[in-house]
Structure I
Amino acid sequence: MTHHLTWGILGTARFALGTMAPAIHAAARSRLKSVATRSAERAAPFTARFPGLHVETDYDALLADPEIDAIYIPLPNALHTDYSIRAAQAGKHVLCEKPIGLASADIDRLIAARDATGKLIAEAWMPAHHPQWARTRALIADGAIGDLKTVTGSFCFGGLDPANIRLSSDMGGGALYDIGVYPIGGFRFATGQEPTPTHVDWVLENGVDTSAWITLRAGDIRFNFHVSMRTTKHQHMTFHGTKGTLTLATPFNAHYWGEAQIHLTRSDTEAEVIRFPDADQYVLQVESVAAHALDGTPFGNPLEFTRGTQATLDAIFAMGRAAG
């Protein structure tokens, strides 16, 4: 019986080199064997950083390698669903970058493939594995801020080259697909509620939303968030209740954009700061895949959760397009 997972990476995205390959390397019970690329020179930074890494110049060769147990997929968005299914059908567990699909029907196909193959297929929505989000959910459920009334969130960055794949409509680009999944998923993870959009305002460039301001409701809770690929780097999530406010200073890129901190403010006490200085959600995510594959431990971000976020995105896109 194997006691570790052997990983391959399908593609040579910069994020894979800088974040996920090191996370696989650092995670317990995981080892990185191979990277696949159709352009051998793009593998050079990987082999320089990880001596001994095997390079495949054909995606199918990586999927066919019997030593590979799990595949991480950082390909362009439009390729995520099909390659996730192909990898699972090849007998591999799959961790795929978000968005793993571009519509709810894609997630349904992925769930069917997961169930048919018995292999994990999961979206790499890493906040699900960070302890600050489990703590946030528990604080809200325990009434730490009273009845939740308003949630606000943002995730913004800029400086994209015009040729960046995130700006390609053909490849599933846009701010909502790329980063909208974070505030939406954060709201759903923390509250257990399903938000419905009531207003959509966005900026489109060549058919791609580069900034969006979205208003939603879930029962008595109002939820507003802003995402942009055209402004300075910023992120936050705030949960405002009848007795207090809970703010995550670095909700989505904790440890990389800044220390994970929950600021809990209540009217009758001094502000409390809950810190998570050492948690690396990317390493924790890889270790969660290993725990599921090797021990049968339930995975913290199943496709059913992913589908709920995608359904919210579907409704936002439908409302935005209807408004012209």
Structure II
Amino acid sequence: MNNTVKNNHLGQILAPISPDLKALDEVIRRRLASEVVLIDQISSYIIQSGGKRVRPALLLLMAKALANGKETPHALELAAVVEFIHTATLLHDDVVDESTMRRGKQTANAAFGNAASVLVGDFLYSRAFQMMVAPNDIRVMQILSDATNTIAEGEVLQLLNMNDPEVDESSYLQVIRYKTAKLFEASAELGALISQASDIQRELAAAFGRHIGTAFQLMDDLLDYTADPNEMGKNVGDDLREGKPTLPLIFLMEKGSADQQLLAREAISQNEELPDDVFDQILQGIHSSGALEYTQDAARREVHLALNTIKDFPQNPASDSLRALCEYSLIRQG
């Protein structure tokens, strides 16, 4: 990985679609508007909370990479649909996880209450479905409805895995591919679809999204144990505190010393707040056992697979950005 890529900020990587992203902001604001005051309040709060908009950016980049100069109708509306589905899942996740911080700010459920967050999440889902019929293309509706259903399955699978020390790597990866990578996959496939790409290119675009989405989540799970809380927008070790067996902890439970395995398994099994000394011992074990290196290697493999899927795509600034996005996923700090 070269220093140029390391020094690239996400904004530089997304430069080929910068005007589209600005236009997307306006579409999001317009489409979130509601006569119900509370919906407007929470929607504005969510918009102002930031977020990288990686999924809609992926859709726009893939469309531009494969369009060869052709128009890509409905790109902005579908990018907004993807962002609404993602935001709805975050609203519901924060309620389920009882989270109070996201991106360095209070979560919507902490600010407005659980009931309001769940209901506004439902509004976002239903608004997304209103918008996805606009292209009048059954393939668009099939991709997005399948993705939404798979994400819901992933959320339930994750719930079943909570506080379970028997969760292994394959079960964990299944949750990632359902809950996180599926929307990346749908975003990339939609970008290929609206660019009038071939069926083979569509399949490759979907695979690209699946692999880079998995890499992003693997790195999120690594950063949960390593990142600066100010950059990550949440506290170190939140996954462990919430009873989520992610790959670093799974590695420690399977490959750590006997004492480390026992301590980690007992900690993940407890449905209560961990004492600070226990948390610190597990954190130290994750750092010393090779768990973080193992997780990063898994992310690197996914990035390699993602890059391989687009090796024969047209060479242009947008496809260059897709490749840079892969490398960014491995070096980002938040």
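FYI, it's all coordinate maths here, none of it is from the lab. The structure presented is a predicted model; accordingly, all values stated were derived computationally and were not measured. Cβ atoms are built from the backbone, for glycine too; each structure is taken alone.
If mean count of other Cβ atoms within 10 Å over residues 16-23 comes out at 19.6 when worked out from the coordinates, which of I, II was used? It must be structure I, since only it matches. Supply the structure label, taken from I, II, corresponding to relative contact order in percent (Cα under 8 Å, 6 or more apart) with the calculated value 22. Only structure II yields this read-out. State the single structure among I, II that was used to calculate volume of the Cα convex hull per residue in Å³, for residues 64-207 alone, giving 125. Here the read-out was taken from II.
Looking across I, II, the calculation of helix-only ellipticity at 222 nm (-39500 (n - 2.57) for each DSSP H run of 4 or more, over all residues; to 500) that yields -23000 traces back to II.
30, 8, 6 is what came out when semi-axes √(5λ) of the Cα gyration tensor in Å, for residues 200-239 alone was calculated for one structure; which of I, II is it? That value comes from structure II.
A value of 0.95 for FRET efficiency 1/(1 + (r/R0)^6) of positions 160 and 272 (r between Cβ atoms, R0 = 30 Å, to 0.05), calculated from one of I, II, originates in structure II. If semi-axes √(5λ) of the Cα gyration tensor in Å, for residues 136-311 alone comes out at 34, 17, 13 when worked out from the coordinates, which of I, II was used? Traced to structure II.
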